[in-house]
Structure I
Amino acid sequence: MRLALGIEYDGSRFLGWQTQPGGGTVQDALQAAMAAIAGREVKVTCAGRTDRGVHACEQVIHFDPPAARPDSAWVRGVNALLPDSIAVLWAQPVDDAFHARFSALSRSYRYILLNRAVRPALAARRAGWFHRALDLESMRRAAEFLVGEHDFSAFRSAECQAKTPVRRVNRLEIERTDERVDFVIAANAFLHHMVRNIVGTLVYVGMGKHPPAWVREVLAARERARAAPTFGPEGLYLEAVNYAPDWGLPSGRRAPSALPVEL
């Protein structure tokens, strides 16, 4: 039977998710540990590829075990062979029709931004940083223009390979706790660099460079050059992947307190 696994990882230690000839990616490390448990090669498919430096609170993968092992072997056994920057959270048998990517209903990302005058040291690889004061109410008004189904061409990278730039953003919230500002965005799917480009654009509004309505103009223009520069990957977390209850997977967006940045 096919298995689904939930994975968390610190992306600052890896060259992104997707396997590379020279290794060094999350997928490379995970497949090597799983192959040691299975006694033969294992190939996994993820819900969404993350870039170099991007973290995951609950990435979801599926694979077809090449050898019979108890479910616990794919959690505790694999974790014993993984570097400390990756951990398997759970393993769940699923129907063979399940696909980590194509069965997903939506995905949510969280961008953690440290908003203070001086750069961080302890959170340097786990949070973004912006030094000027931000007007959150202006940013929230601007964010409203991005909710719904739109052509997000202005927020996709030149390397994006998606067949269509149209995506449906279900939720875009901006939260502040002391010096920490969180951008939480949920959508049916995401374009390459979409979240980081949205964050950069909203920060432009928050710093007073543009009014909130400028975001609507950027969206309508469908030109990447109209939006702000791409924010760094350090603060970006794949927070959750959501599936229909019928698949029987552990549900769930993890609480912000479970994230590894407490400011």
Structure II
Amino acid sequence: MDTKILNQIGLNNSEIRVYFALLELDESSVGPIIEKAKVQDSKIYSILEKLIEKGLVSFIIKNNVKHFQASNPKNLLSILKEKEMSISEQKRELEENILPIIEKRRKSKEEKQEANVYEGFEGLKSAFNLILDTLDKGEEYLVFMLGESLTDKDVITFFQNYHKKRIESGIKARLISNLKFKETINKYHKYKDMQIRFTKQAIPIGTFIFKNHHMTVVYGEKPTAFVIRAKRNYEYYKNFFEEMWKLSKR
């Protein structure tokens, strides 16, 4: 017999064996129960006590010796009903008291505003790791791509390493580039799970937009990333990107 359902309503394997042993024995002292259920002598009284508390076993005393018997199996339904009532109460407590507090804290955290500056290629690594740490598998971020610096060997190597980690993380990206960099991008900057469109219009190059953040990367003598966390600012850039995406070509 598959007894998984009994485990699920709160009986452990020893309790199940003792209960079924009593169903067969009808009424018994502890000796035959131990033999039938194959449980340790030292644990039998603890097991029986738990079954009594759950309403599955009762006892009588004969000649100063306790004899135990299994209660009506329908009492199992009573245990399940009590469990359902407990779950309903926990659900109510969660919905009325806990979730509002969590939601309030979550919104407060989302609306927190801050700015950080990352310098040098090691700093850029930290800034780009923030994208991967902020997004979950299957989510995406948006990019207005860099310009002339896309041909730089260090930049090419940097993005090769970064996109390897991005792909492993299961994060996607949509990118818009100025049309004049199309050949460079097709040669050096096309990776899995990326969509790229091109435009002749001026765009805010080196801009990365991801979950309440936007990051501007300036490539020069010392590459620098300026990361701003601000929900409204993020939404502005996201909406702007979506409009540009509609107007850009594959």
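We did not get these values from a lab; they are worked out from the coordinates using the rules stated. Treat the numbers as computed from the prediction; the structure is a model and nothing was measured. Cβ atoms are built from the backbone, for glycine too; each structure is taken alone.
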Exercise for the section: Figure out for me which of the structures I, II the number 3.4 belongs to, where distance in nm of label points 7 Å out along Cα→Cβ at positions 61 and 229 was derived from the coordinates. Expected result: I
Handout entry: Among I, II, structure where relative contact order in percent (Cα under 8 Å, 6 or more apart) as derived comes to 23
Key = I
Exercise for the section: Using Rg and Dmax of the Cα atoms in Å, for residues 53-140 alone as the calculated read-out, with 28.3, 88 as its value, let me know the right label among I, II. Expected result: II
Exercise for the section: For helix-only ellipticity at 222 nm (-39500 (n - 2.57) for each DSSP H run of 4 or more, over all residues; to 500), the calculated result is -15500, so let me know which of I, II that is. Expected result: II
Handout entry: Test item: mean projected area of the Cα convex hull in nm² calculated as 14.0, pick one of I, II
Key = I
